[in-house]
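In what follows, structures are represented as structure tokens.
Where a number appears in this text, it was derived from the coordinates with a stated rule and is not lab data. Because the structure is a prediction, the values reported are computed rather than measured. Cβ atoms are built from the backbone, for glycine too; each structure is taken alone.
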Structure I
Amino acid sequence: MSGLQPELASVLAGTHTDPHRVLGVHPRPDGSWVVRYRHPTVAKAAVVTCDGARSLRKVHPAGLFEAAFEQRPTEYAVEVTYPDGTRAQVGDAYRCYPTLGPLDVHLVGEGTHRRLWEVLGAHVMHHAGADGARFAVWAPNARAVRVVGDWNGWDGRVHPMRMLGAGVWELFIPMLEAGAAYKFELVDANGRLVLKADPMAREAEVSPATASVVNTSAYRWADTTWVAARDERPFDDRISVYEVHLGSWRRVPEEDNRPLGYRESAPLLAQHCVDLGFTHVELLPVAEHPFGGSWGYQVTGYYAPTSRWGTPDDFRYFVDTLHQHGIGVIVDWVPAHFPRDDWALGRFDGTALYEHADPRQGEHPDWGTFVYNFGRTEVRNFLLANALYWLEDFHVDGLRVDAVASMLYLDYSREGGSWVPNVHGGRENLEAIGFLQEFNKLVHGLHPGVMTIAEESTAWPGVSRPVEGGGLGFTHKWNMGWMHDTLSYFSKDPIFRSWDHDKLTFGLIYAWHENFVSPLSHDEVVHGKGSLIAKMPGDQWQRFANLRALYAWMWAHPGKQLLFMGGELGQEREWAHEESLDWHLLELPEHRGVLELVSTLNRVSAAHPALWSRDFAAEGFRWLDASDRAASVYVFARSATGDEAPSMVCAANLTPVPRPGYRVGIPAAGRWSEVLNSDDARFGGSGVTNGEVVLQEVPWHGCARSAVVTLPPLGVIWLARR
């Protein structure tokens, strides 16, 4: 063993980059074989084969055992005896050849392995004649990496990993099963010993615990028909999104107010969406995150659905159940930044591996988080593969990308001198732009029916335009300008609304610059902003009338709709992430009326393509009258794809004064009738409604015909051609 002394010393010190060269089965010059095994805390060790057990001799006080064999032992286990006499049979990781081939390693190092989750992380598999778990991690600057967990007493000396190249460390441990908790123990680039969760872990311990968990899936999907139909669905189809934070949608007060799990909430949420006519659920981030108060927006486990609400297979069941009810699932995805937790991605191998080293580029001043280095191919690949993982392993139908503006601008929330210009001296983050374009091309190339939605709060051009034309390639963009102007207008006392009349018309100037979603999201009902109903002015009746008018205006306006949970209830208090929605409010008629209105808006909209089929085309919208400032009345028409003339007219009276005898232009001949009125008594309104309207050959609003209707107080009506 003298020729092995330098390597043996390195193994015992835990710094050898290929411990398999010393441990495991090796030939001897005389034609025999030697088995070397190391475990520093056991008193005895023996090799167990089908022929029986053979003791190993302890040859070093640091726990090195060995024995000579005439024939090469192949498939064997090791029986260890601890100082207290306890015995256990374990696998020998060092008898096994690598589980990853050179092509996989090359693609990881090149940053082009789009199915990264299949090669890195922990995987239960059969290898070298044994069942066990393969561990692999990218840590190019680490001096040594070990895997620690329940099975080895969290002792890194037991299972050092080998470097395969390109920064990839690997180890297969026979007899290890799914469910084991683990982390990686690194000697980092600075010589420090650190414990890190697996960046590619597909399951994590329940917070506040932070270890990764060996996971395997036994789930069998039943949504083949849904997925096939989705890939044929046009991006401008009817979309009405119900935004949900799963931890606070419903809770169980009888059980310490715990949240519902994935499997519990799935049928309830699916039926709720069916009853209300929503087409999609959008989930606040469900990737693993340590701090519940971040609502999921500070992710540490990008490949693991949070264990707060169940297992990864439970989440698969959740998505599958919604699909079988005809409801799509969008998840919020956060590639813009990640938290600083010392056990997670930050300074992973002792260097700025995932983030920029320069704090002017790599640290976010608003959120105290790290910013990804989008110029590094391995980092881009980590994120691109993650997007595909959620789409392919969990069958989600869309990704809403959070905080896109913070990615696009190098000076986002930074004072002068605290940011680094790009190579042209500008403020645009060229690497992030390239990443977003690559992300969209990749996703839509492989999954043409999937939506990618940008939360982008500036006037950056072409966010939802094709990459080939210089756009970012998203299918949709949140219309933050519409949201701010609309909520500002509706929060005003009606007596002052004439001064802000343009706030409801301005958005139509740019409405077709992007494929917009009109969001009334979680951000608008938290942090002291109050709930939507709390924003509405006036007495109790006026507040609810204003809210109903807001919804009816929103559903008739060009753009897809998004409503955060609780909005359908007329929730009085603002959202709190650790409390359930106030479902008991539905016992009150005014709140029940709001729920009925939302259901009717979706049902009537679905029956009238004029309200959605040309959301992204100027030809689908026509102002009939946007100038009645004094009365705070707006009238416009919508038309469907293939319509020769508009087939829907929306009229809004946003003062509490009923307006009988109000003439509106009707853009086409035929039978017209009121199909929705936000003041209908069944919604809690005063019941000022219109039935079928009588067309008159009186030119008005640029139309050859018109009709006289009654505009309800603080109400919106929809007139449709039958």
Structure II
Amino acid sequence: MKQTFSNVDVYAIVRELNALLSRGSIANVYEVQDLLILKINTLDGNRNLIIKKDLRINLTDYDYPIPKYPSQYVMALRKFLKNRRIVDIYQYKLDRIIILELSNPDTTPWKFIIELFNKGNYLLLDEENIVKIAKKYIKLKDRNILPNKEYSFPPSYGKNFLEITKEDFEQIIDADTEIVRLLARKINISGIYSEEVCKRSQVEKDSQGNQLEKGEVDDLYVALKNLRNDLMFSEINAHIVYDDSGTQISVLPFELTIYKDYEKTYFPSFNNAVDKYYSKLDSEQLMERSDNEYEKKIKSQKKIWENQLEYLETLREDVEKYYKYGDFIYANFKSLEKLLTVIKDARNKGYSWVEIDETLQEAQRKNMEGTQLFSRIVPSTQEIVIDFNGEEIYLDLSKSIGENATQIYSRGKKAKNKQKGTKEAIEKTIRKIKKLKKQKQRSEEKIDFLVKKPERKWYEKYRWFISSEGFLIIGGRDASSNEAIFSKYLEPHDLAFHTIFPGSPLVIIKNPEKREIPQKTLKEAADFVASYSQAWKENWGVVNVFYVNPDQVSKTPPSGEYLPKGSFMIEGKKSFIRNAKTELAIGLKMIRRESDEENYDMILYPKVIAGPEDPIKEQSDITVNIIPSPNGNSKGKIAKEILNTFLKCSEEKMNKWISLLSLDDLILILPNGLSRIKTTNN
């Protein structure tokens, strides 16, 4: 089964990526295990560019699980990459190296280098090709990748097959090696394409190069040129190849003779084919790793729990032991005090510790009174060891018997105090294990495959909703989208809305059928404008909104004046709607789609919509109403609250589908400013 991209695949995909992503800007960066995902705002909406180590690069329409906390590397990338515009995307020579040129206001573009070989690497270079950041820094025989040092490309592997001449080809072929190996090693194409050249030329792939007839060499060269022409000039005929059991084995940008009789599924672009092919592989790996991660964490916590139980038992034994020792000392206080006095007197008379120890050992052997408890003296620590039913108790000779007893009791008290803390730690560990087990269970109940997002309609890159009477209403997200709506979508029978103050989206009611627009739709459009205007940020409850005909909206300022981007001139009479409300309903609707997964007849994909309460409530399964509030939450926090509300208000069997909803999608539809939840309807 094909796992990695060849340089031919890179060539094919890069052409498509450049057409789709150039002029787009990088909105965010994520890392999912060994995947790097760049979220890119394009003229046609948000796209996710996925790069997997040394395996492949493609745009994905599938929902990949985004981790809550970014790695240090991702945080550093975000600092450098966010909001940079993509100027160009191209392949370095014919190698598995992709270059994203990124805007740099000051000088020449920066470069984001993607190396799809040697376990992969991603590097950011400044305008002087100095490495600003890399996924990994390495020292190699032919080059080094080090921070703040100039980057150098690796030497190319073999002849570039797009540029190879007949003379070069004949020199390469004239060697005592199998043809298929010569092509793969000496010309920059992978093994599968080397086999294809042999197949097309009808030359046995294991033929020795220096034993070929001239005609066979000519046929091989023609086959190589035809393969090059397919790559460079033919229409993309992207497809996935399946074996007899229906298992996918390869994904290709154009037809290969070696797979002539295999079953195939065709796609409109190579990117679509790659996305479908690798999403299946990623599903298996990501979901399996998720289960393994929980198992590892549970195992780790169980080990901690076992160690804590052992420590608690040790503390219990210490409490019992030290209290027993203390009681023993007090029970034999006088005998021990006499023994201590004898030792101190001998010491004062000039006897050494060794001499005293030997004298007492001899006295004990003779069963002399007062020596029954004596075991030995430890000169190095100046301690006496006494015997307690075969156990040894160490007493400090510089302290009295009472002081020794107090010290031993205090050890017991410390151990007892530690018991309390250890028990609390054990309870905490047990809670962690239970929580991890629940998370693992929830993980097992979640969707265990990557789900493809439904195809977006043209208006979904803007703010939008469908009114109660079925009119499409769209509004700009920023100055650029305001401009796009004005230039592309404002038509003669539409109506244009705006607040009486700056900082409002240009909102239009689309009316292609030239109907009379009802009063309710006008009011809903006005509330929509108010809610996405500066009024929300200022915490105003109501504002005045006006609407005009399209021919009253102009980009031509009065003589000598200038109109900023996203601003317009309004001429003639305005129609006003007073007291438009700043309140939004955030609705969740489940999109039903057919499934190609074995265990699911139907896929439910969560979609969020926003607008005035009546139409959104009618078109949604659950709605949450939000209003501006000076004591409210930021977009990120309110998005989490809304998602949790959706989960809480839904049937348990629906939660696995609702969990597919991205916080980014929720944040995207929220107005700027602080908000709080007003009501919930389900």
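Given a value of -6500 for helix-only ellipticity at 222 nm (-39500 (n - 2.57) for each DSSP H run of 4 or more, over all residues; to 500), calculated from one of I, II, which structure does it belong to?
Computed on structure I.
Figure out for me which of the structures I, II the number 19.5 belongs to, where mean count of other Cβ atoms within 10 Å over residues 18-25 was derived from the coordinates.
Numbers: I: 19.5; II: 17.0.
Of the structures listed, the value fits I.
For mean count of other Cβ atoms within 10 Å over residues 346-353, which of the structures I, II scores highest?
Working: I: 20.9; II: 12.1.
Once mean count of other Cβ atoms within 10 Å over residues 346-353 is worked out for each structure, I has the highest.
Among the shown structures I, II, from which was the value 3, 11, 15, 16, 15, 11, 8, 7, 6, 5, 2, 1, 0 of P(r) over Cα pairs in 10 Å bins from 0, in percent calculated?
Considering all the candidates, the number was obtained from II.
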